[in-house]
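Undergrad: Below you'll find a set of structures to go through.
Just so you know, all these numbers are worked out from the coordinates, no wet-lab data involved. Worth saying up front: this structure is predicted, and the values here are computed from it rather than measured. Cβ atoms are built from the backbone, for glycine too; each structure is taken alone.
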Structure P
Amino acid sequence: MARTQPVFVKLGGSLITEKTREAAPRVDIIHRLAQEIRGALDASPGTALVLGHGSGSFGHFAAQRYHVHTGVRGPEGWAGMAETSAAATRLNRLVTDALLQARVPAIAFQPSASAVCEAGLLTWMATGPVEAALAHGLVPLLYGDVAFDVEQGTAIVSTEDIFVYLASRILPSRILVVGDVDGIYEEDPVENPRSRRFPVITPSTWEQVRASLGGSRGTDVTGGMLGKVMKLLPLVQQHPGLTIRIFSGAIEGRLTEALLHPDDSFGTCLRAD
């Protein structure tokens, strides 16, 4: 078992890739984030991490092209599943290499190797290897990927899907969702810089917030920010001590700060009432 409850950290596809151009990694940002993770581990030895990342402009474009997320349609669809998986894996290799270069002992796990879905919902995935990695002081690295679906043939499992599944077996101390926007806003802050940020969202305030949220910029087959919050918010109901912080990794040093200082107030915090 892990030495301590791990912190789950998701590096958003909108942060580590340019989502409006296919297969366009932000290599400088990927390497900076890897260095920030190393800095947090140096400052707080013994911290256990489970990392995940979105597929950004790698997996999402291929998935959209073949409609992998809504189910397979003949031989072309199966070939599209393979293409989507390969695209997601290429980005994962970039992230893994950057982490290893920064001396973060990351070990990548391909979700599609064991994930099983039913009508688009993740119902089973092997967690034993992730637990073994944590027990030996390694940093498991997962990512948004394709999966076989017993009803519709193919599906997409997002990093949020994976974190929700893992959380029932490996309870995290916190979840950090690191994107390109500093939290949840009434409107897109890129389009409207005056948009108000929601500092805290709870299950009882969610419906008031929900109407303000839309999809993500660029091609995203996993539901944008609205879908991400809807997947993650039930976790704080199931585990009242758990907090989920959504913030921007485009701000240099912010990821290290979030890892070392759980009570900081930047971004948006999802928590129980």
Structure Q
Amino acid sequence: MKPLEMVVCLKQVPDPEGPVDAFKIDSGGKKVIPVGIPPVISPFDENALEVALHIKETLGGKVTAVSMGEKLAQPVLRKALAAGADDLILLVDSHFKDLDSLSTAYILSKAIKKMGPFDLILAGRQAGDWDFGVTGLLVAEMLQIPSVNLARKVEHRDEGIWVERLTPDGYELVKAPMPVLITVSSEAGELRYVSIRALQSVQARPVKVYRAEDLDLDIHKLRARPILNLSAFQGQRECRLIEGDSHQQKGENLALKLREDKII
């Protein structure tokens, strides 16, 4: 069984675990501005990276991480190298700003073609910022390869890829030929712990940077993310006291009120 050539797509996002009040809404500019929130690798993409590293440790192979954006923080994305990826490729260009999913997939597919032959592409099921969940599948369509989404487990055996794919009531076992693209869910497991020493050790590692002119792109195909309106949710709270002569009656009155408000 030959070692696999694996590509993992990583997205840099503001830390989704940051406090809500650290995200400001610019309604005029139609964008969310993180204030004091450091960028991180999107959590589902970290799950995908862990799947690739597990396959590499078990059966051998090579893992190449690729990330796209206008302003990428190398120290953040070098975490992939510290975790065990062999190479890191950054797609950085002023044209790569606030693009829609179709344009993002177009650029990634061009970059993956440029990188050379591959057996397995892994990506998170959705990004940690916009949660669209379609970019990975669009990449597969553009590369004209099969895809499997919502993977909770990925194995390479019998010259194929076996995937436990999540369903509403459990999972189904799918066998896919290679090359194939798989989007990974959090059930696949968190990325292994990366120490500060490991992060420091990869800061001098070379990183390839591709710009728009390196990828044979048609710039006119790139489209910005269409946002018609963006505003902060203005929630209203109202406190109501539920009366009753006993605990049982209070419980019944609460249930009736919840039903009246169509909560249950």
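Undergrad: Taking Kirkwood radius over Cα pairs in Å as the criterion, which structure among P, Q has the greatest value? It would help to have the intermediate numbers written out before the result.
TA: Working: P: 18.6; Q: 20.6.
Of structures P, Q, the maximum of Kirkwood radius over Cα pairs in Å occurs in Q.
Undergrad: Thinking of P, Q, which structure, once helix-only ellipticity at 222 nm (-39500 (n - 2.57) for each DSSP H run of 4 or more, over all residues; to 500) is computed, gives back -8000?
TA: Details: P: -11500; Q: -8000.
The correct label is Q.
Undergrad: So, one more: Output the label of whichever structure in P, Q has the greatest value of Cα Rg over 2.2 N^0.38 Å, for residues 40-191 alone. Present the calculation step by step, with values, prior to reporting the outcome.
TA: Working: P: 1.10; Q: 0.98.
Evaluating Cα Rg over 2.2 N^0.38 Å, for residues 40-191 alone on every structure, the highest lands on P.
Undergrad: Looking at structures P, Q, which one was distance in nm of label points 7 Å out along Cα→Cβ at positions 56 and 208 calculated from, given that it came out as 3.6?
TA: P
Undergrad: So distance in nm of label points 7 Å out along Cα→Cβ at positions 8 and 168, computed for just one structure, reads 1.2; which one of P, Q is that? Numbers along the way, then the final one.
TA: Values: P: 1.2; Q: 3.2.
For distance in nm of label points 7 Å out along Cα→Cβ at positions 8 and 168, the value 1.2 is produced by structure P.
Undergrad: The value 2.2 for distance in nm of label points 7 Å out along Cα→Cβ at positions 64 and 232 was derived from one model only; which of P, Q is it? Numbers along the way, then the final one.
TA: On the way: P: 2.2; Q: 4.4.
Label of the originating structure: P.
Undergrad: State the single structure among P, Q that was used to calculate mean count of other Cβ atoms within 10 Å over residues 24-31, giving 16.0. Show your work: numbers first, answer last.
TA: Values: P: 16.0; Q: 11.4.
Comparing all candidates, it corresponds to P.
Undergrad: Once FRET efficiency 1/(1 + (r/R0)^6) of positions 224 and 256 (r between Cβ atoms, R0 = 30 Å, to 0.05) is calculated for every structure in P, Q, which label goes with the largest value?
TA: Details: P: 0.65; Q: 0.05.
Top value of FRET efficiency 1/(1 + (r/R0)^6) of positions 224 and 256 (r between Cβ atoms, R0 = 30 Å, to 0.05), among P, Q, belongs to structure P.
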